[in-house]
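Following this line, the structures themselves.
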Structure 1
């Protein structure tokens, strides 16, 4: 397996020595993300703004690119097309149309689509997503993210000491804020699939953070007199090959999905790719330095004699 290792086992990178710069950079980026959200805002999709959803069946296997070209030429906004079920079934999402009479505007948009697609298309269902439904979806999405955060806090409080729990939740807020800020900046559509991606990022980041924290707690018991900054550096370096290898294998799958998965899941894949980078970064440069700020020390230490030297050839 050695040829597959991206990072060698015996690294001695002084992470904590440069962590202050990571804190400063992350603080600036988090503030910028908040300002972008307030003054620029997110490009909300149909799920949050409302619109019309059509389920159609074509006589021949559907050519999504050709159908998308026809609908985009109508000037009714950015429509979403998704194949599902058989090759002949297509799900079409039309954005909510503005006008003096919103209901008539939606009907006119549907009529234009029917005219553009022509004959040979069977319309199985046509459903409107009104502002009330989209508002409920937005409200429930916020609740889902907050519940996930609270569950993380509870888990870390019982699984680890309180300083570790604070470090984990700060890194999670950091990851979520930067993800939202990025979507505000590049103006990618923000829909329910992105909410799913954010929840997945929360889980991925927490997994990386707990792996590092477990090694820190292990070395706290073994090297009781070692300065905390040195101990965190040793712990992080010992799990670094495992962390980088996990991130790289995840990225390979996500990049393949981003390239060949189609337009419908491209936003989700983009968010996940960003989440792998920011989650790995925050577990090392955000969560771990918080332990130093809070003066963390293991409350449950082993009875073995204290050691102060770093472990030789520590492996993940």
Structure 2
């Protein structure tokens, strides 16, 4: 019988509830005897999350015993500011020194950065906070697109559901791909997304549509009309903006200029069709607005660093 892996979550007031619950649920989906999970906070007791009325029970970090196989640092909108607290950062550093590996979910990367864990490393975070992370920590190479990144013993991920993708990758490293696939099926999520894949996935549509500003309805319309003419000037006219104003709003609300946004959504929709069907590539290219197979292939190489054939060979049903 294998020895369970010991996982310690470091939580703090205002922690994103899903950054904790999602990974914990993924770990539990492997079976009850494979992971021991403890939630630690500076003082212990109930810790309020970012969702009103939702709190997590925790033990004092001083009482967390060794070994710590993995330290997981969740994030949330409160994390960048909370990472200025020297007491929180000190505890992150102490726990990290005792851990075999460290994984940061979303803006949990700010704690790791303040503790010096990301110095000289590549790191990912939620796209809304990439600029801030890059500005505050000049000695970190912030990667804006990937869902998750591993650099040595430090793992970092994008926001929201990307924490589950990161956890599935950790499970695969610990227990093998079959157990990770089993956990993904239990959670009814796709075990399909390598870390290098763009975090702007239709499976992560909440991260794009999380912009509840003037583009919210347009983004939904684009997703339903990928075969249409989606040049920036046409989209700008659709929302009654000048081309310059539209481009500025697009970057502000999605993190991408219009052309990249459209291409990303087309690639992700086409990727799902490629994985789930045997439809010829040429037909998929036309259906999702690429025009022809070669244009689709070039878009895939730009966006996911793989060809449609690579995707189907690796992930197709």
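What follows is calculated from the coordinates using simple rules that are stated; it is not laboratory data. The structure presented is a predicted model; accordingly, all values stated were derived computationally and were not measured.
Looking across 1, 2, the calculation of relative contact order in percent (Cα under 8 Å, 6 or more apart) that yields 27 traces back to 1.
Have a look at 1, 2 and say which one yields 15.7, 51 for Rg and Dmax of the Cα atoms in Å, for residues 144-231 alone, as calculated. Answer by label: 1.
A value of 1.25 for Cα Rg over 2.2 N^0.38 Å, calculated from one of 1, 2, originates in structure 1. In this comparison of 1, 2, the computed figure -13500 for helix-only ellipticity at 222 nm (-39500 (n - 2.57) for each DSSP H run of 4 or more, over all residues; to 500) is attributed to 2.
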